[in-house]
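Quick heads-up: structures coming right below.
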Structure P
Amino acid sequence: MRNPLFSILVAQYNNGKYFEDCYNSIIAQTYQNWEVIIVDDASTDNSVAVMKELIGDDSRFKIEILPKNRGCGFTKRRCAELASGEICAFLDPDDSITEDALEIMMSEHEKHSEASMIYSKTSLCDEHLNIEFERKSQQVKNADPYFFNFDGFVFHFLSYKKSFYNQTAGINNYLQRAVDQDLVFLLYEVGPCFFIDTALYKYRIHENGISTTTNSDKAYFWHWVAIIDAAKRRNINIENLFIDKALRSRREQALQKEIDYYNKSLVFKILRKLGLFKI
């Protein structure tokens with residue numbers, strides 16, 4: 001029976017306070033043939049000390065510390081370069097996976113040798129990693145040149161075959177956010193993807209998240225940078241798509257803000273009652 005190596009890739013920056021949950025979820029895996037590649041992006045907190053204390057002399061963990069901060073794209077690309085496993089998957093240091101996540105993923109890759117990537121459902125959690133709800137997901141259509149994951153169905157836990165990743169140009173090291181989207185687009189272009197209808201990943205939402213809360217607008221911008229890169233590779237024109245998806249969305253948000261302002265305004269409430277103003 002085959003027992004391929006599974007590489008868990010951890011791009012780390014200032015998440016030492018959360019790393020223990022991530023570490024414990026790895027140690028608890030029912031699938032045992034794994035390695036962990038950690039690339040620390042010149043953290044300014046105590047992350048490296050925390051990680052080294054937890055890991056000890058466990059040779060399955062390999063840590064590389066960058067001499068200066070390079071950003072998420074560079075760090076994740078470096079993780080992918082250092083991986084030795086036949087199957088790879090990113091796990092953010094502030095998140096965790098279920099104890100059977102690797103076993104289920106490995107089994108699905110064995111069933112689907114043609115798959116470039118396989119993804120599962122995600123449980124969205126609070127800062128203490130308490131599950132709040134499952135994120136909606138489903139199987140997406142393969143081989144569609146205009147697939148850009150706008151619905152976010154292809155999300156964590158996402159694993160891929162390194163042999164397929166090696167057919168791509170690799171993660172764009174210029175990206176500061178939306179790096180996972182870039183990886184999805186790259187893998188989508190070299191092979192089909194398959195969905196597991198089970199939540200295998202716990203995604204922690206907190207104020208310092210790179211793509212959540214106050215950083216969501218920045219993530220949206222970098223998502224479009226990744227989309228434009230993919231469109232170039234696919235040799236397609238996305239001008240109308242940009243107008244439809246990006247500009248219309250922003251216009252609708254602006255209109256909603258204006259409506260909210262009118263609804264809250266005492267003056268306009270009086271004018272509406274008098275029949276002198278209508279939205």
Structure Q
Amino acid sequence: MSNINTGSQDGDLIDDPTEAKAVEDVAPLSPKLIFEAIRRNGEEELERPDRALWFSGIAAGILISFSVLGEALLRSSLPDADWRYVVENMGYTLGFMLVILGRMQLFTENTITTVAPVLVERSRACLVRTVQLWSIVLVANVVGAFAVATFFAYGPVLSADVAAAFGDLSRHATGMPAMEGLMRGIPAGVLIAALVWMMPTANGNAVALIFLFTWLIALGDFTHIVAGSVEMAYLMVQGELGLGQAVFGFFLPVLAGNIIGGTVIFTLLAWAQIQPEVKG
């Protein structure tokens with residue numbers, strides 16, 4: 001049996017530096033490098049002032065409302081046909097595009113981004129800071145959601161048809177049993193974490209990725225804590241949804257589901273696959 005000639009001493013097929021650079025440019029990032037990119041982004045987020053996180057979170061809570069509004073606009077404009085559900089859920093992608101491309105603080109993104117530094121550093125200080133960031137961003141998202149929901153509910157903004165569709169979507173999102181809301185929150189958490197994981201390799205396809213992943217969340221009728229908070233707030237400010245049902249029947253179960261999907265399932269599995277390659 002003849003020896004295989006690899007073209008160089010270390011097994012590479014090419015020796016020319018220019019060709020080697022061309023290969024590096026087109027080669028996909030390894031899982032370890034993707035995790036490192038997310039970890040560095042997470043460290044930057046953890047170092048941001050609380051004030052910046054707060055206002056960025058409020059902005060995200062406001063802008064994510066365009067996901068619910070986009071759905072409502074399409075539902076009210078399309079005929080009542082079997083295919084309407086598929087098309088109207090494309091509107092759900094609008095708010096996520098605004099928030100993610102605008103680099104606003106969205107709680108569900110942080111279930112992977114700010115957890116990555118904790119897994120690497122394993123320090124109490126990093127864990128405490130992550131919990132602080134989660135708390136600030138989540139509360140800010142909810143404040144933004146209530147602000148924009150009040151605007152839609154009482155401002156002369158929505159037509160009667162759009163307002164009716166907005167209300168129907170809100171009642172559906174918040175009306176499912178608590179356990180179902182939790183379980184449906186898990187796939188949503190996984191999909192958002194997977195979207196964050198794929199962004200470093202998007203190479204100009206970020207819009208398509210955001211559209212696809214968030215459209216899948218809507219098509220699957222999965223629950224998202226921030227977009228859902230807009231729907232929850234829309235009903236609460238009009239007296240249709242009580243505080244107890246909102247908190248214990250919707251908010252906490254969906255929050256738990258998103259965290260389980262984004263952090264416990266996706267992020268920890270992503271860490272497990274690259275942990276053996278990380279220097280101790």
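Where a number appears in this text, it was derived from the coordinates with a stated rule and is not lab data. On a predicted model such as this, the values are computed, not experimentally measured, just so you know. Cβ atoms are built from the backbone, for glycine too; each structure is taken alone.
To test your reading of the models, identify which of P, Q gives 12.4 for mean count of other Cβ atoms within 10 Å over residues 47-54 when calculated.
Q
Tell me which structure, out of P, Q, gives 19.1 once mean count of other Cβ atoms within 10 Å over residues 159-166 is calculated. Please list the in-between numbers first.
Working: P: 19.1; Q: 16.1.
Attributed to the structure labelled P.
Taking relative contact order in percent (Cα under 8 Å, 6 or more apart) as the criterion, the highest value among P, Q goes to Q. Match the computed value -11000 of helix-only ellipticity at 222 nm (-39500 (n - 2.57) for each DSSP H run of 4 or more, over all residues; to 500) to one of the structures P, Q, and report its label. Corresponding structure: P. Can you spot which of P, Q the value 3.2 was calculated from, given it is distance in nm of label points 7 Å out along Cα→Cβ at positions 87 and 111? Corresponding structure: Q.
Out of P, Q, which one gives 23.1 for mean count of other Cβ atoms within 10 Å over residues 175-182 as computed from the coordinates? Walk me through the intermediate numbers first.
Numbers: P: 23.1; Q: 15.9.
Answer for the origin of the read-out: P.
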